[in-house]
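Next come the structures, one after another.
Derivation of every value follows stated rules applied to the coordinates shown; laboratory data play no part. From a predicted model like this one, the values you see are computed outputs, not experimental measurements. Cβ atoms are built from the backbone, for glycine too; each structure is taken alone.
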Structure I
Amino acid sequence: MKNVYLLGDSIRMTYQPLVKDSLKGRANVFGPMENGRWAGYTLNSLRFWAPFFPDADIVHWNSGLWDLGDDYNLGRHFSLPEEYSSTLERTVRVLRQLYGENVIIIMATITPRKDEDLSELRRYNDILKEVATRFQIEVNDLYAEIIDDIEGNIGPDNIHPSQKGGELLAKKVVQAIKKRL
């Protein structure tokens, strides 16, 4: 069986148990018990997480919502666009360094929030897609899965998926992984 490594923020943590259950008997699914937060946090944490998991054949990874935050009210995103792009690129390189050039990487788009202008989020998803294209990596468009019924797919905190949204995301992640098993 192939080893599937799920990386990402708290959105990943909502769908990970469903993905693991759906792929039971077909793939070993694992991921950190910790929220991957912003892209730079995930990149830095790989050196701490990797030793505790078997080598990955497939890595499905989402991060970016935290990168868009302005947690300190500085009037800017936590990660500027060029920082986000650079971090995504470095993460791809590190994943290939850790798991070999043949590791299958699937980059997932940032899921929408209910309570804000989504133009910047779409801009960061475009950055992610540009990086994926440069590295010939598949993009799993989780944003598109949620946006059509954002009210029903995002929970009352305006960020995390509702039960319905979590199930939709899990199904989309499973589909992307199954194509590679």
Structure II
Amino acid sequence: MLVYFCVDCEASGPVPPLYNLLSLGVTTVRETVGAHEIGESLYLEFRPVFPGFDPEAMAVCGLDPERLLREGLDPREGLARLREWVLEKNRPSRERPVFVGHNAVFDWSYVAYYFAHHGIENPFGYKGIDTKSLAMGRLRVAWNETSKESLERLLALPPQDPAQVHRADYDAHYQARILKALLDLPEPPKVPRA
């Protein structure tokens, strides 16, 4: 039984370590008989440790770096908490926890870098699923049709709440809805090999 972990990160810029991982949301999706089920969630905010703060990225996430300096988790403590939570929620699966991101290259780069930088084993390893790429294959659409807004329409999902978009916990949960919808689509007929 696979457990998928839909991860969303908000950061102070496009790449670690020039910029900071500021918040992280994760929501589980589990295989069940005949479908998938959205499960538990975790939300963490981190104290900034690197000097980079891109004004555009900060405007998008809306997080206050001064507040995070006072109230955010030390990254090492937050990552240890994340790792423990992922391993607990992954039980009793014998498979490695599956990292899932919507544009996974961004989110995975921050998660993997922060685990490596702080000397904590990454429970996801180096593999993950990108829901944008999965949507291209499952829905047979072009890359430019894989935004959350397009998938909301194509998968008949409830509309996103504009007041919560770019909150890592909200986005992780919405990404779990996208993953569940993509995984629960009927299988296309198999084409026999010649």
Structure III
Amino acid sequence: MNLIKIFLSAFLIDNIVLMKFLALCPFVGMSTDVNKSIGMGLAVTFVTVLATSVTYPLYYLVLVPFNLKFLQILVFILVIASLVQLVEFFLKKNVPGLYASMGIYLTLITTNCAILGVTFNNISYKFNFIEAIVYATGTALGFMLALVLMAGIRERLRSSPVPKFLQGTPIIFAATSLLAVAFMGFANLIK
């Protein structure tokens, strides 16, 4: 039951984009198309879960015993950057269309504060390894949910009469804020 609470909290209640406002750059940049959003969401999910499964043991088996906790940020960023390179190589070879459409945003996964935030939260929330993986999965899938929802909204906005002063980025941020307000309704889902 605790794992379900952790997952739902990360996925809906404390959605990394809509409630914590992290990873807004890839959120805005990759939510132009539903297929690109799903691709980005899957890439972020893969990197987040893998980063958690590597950084968690690194922290508790290397950094803590050798009193090197001050290297946490550096080590975690290096792990995330390496994993993004693996994803980039895989997509370039196996899914070149998605690789080309993601452009610079694929490389930006390396500096995606949501992934780094997940690795830090796993330690600050004192999760065990399984809880950390569940939290990472929930957070990454919550990121993908926000991306896909915004991509659907943006597709509808293209065919809607939007006032000139709201066209472009302003309507995206207005829609994002309304989506965030909707997600606030999940606040009492778990007690």
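State the single structure among I, II, III that was used to calculate mean projected area of the Cα convex hull in nm², giving 11.8.
Details: I: 9.7; II: 12.4; III: 11.8.
Only one of I, II, III returns 11.8 for mean projected area of the Cα convex hull in nm², namely III.
When you work out mean count of other Cβ atoms within 10 Å over residues 5-12 for each of the structures I, II, III, which one comes out largest? Spell out each step's value before the answer.
Numbers: I: 24.0; II: 26.6; III: 19.9.
Sorting by mean count of other Cβ atoms within 10 Å over residues 5-12 in descending order puts II first.
Which of I, II, III yields -12000 for helix-only ellipticity at 222 nm (-39500 (n - 2.57) for each DSSP H run of 4 or more, over all residues; to 500), as computed?
II
When relative contact order in percent (Cα under 8 Å, 6 or more apart) is compared over structures I, II, III, which one is greatest? Walk me through the intermediate numbers first.
Values: I: 23; II: 27; III: 42.
Looking at the calculated values, the largest one is III.
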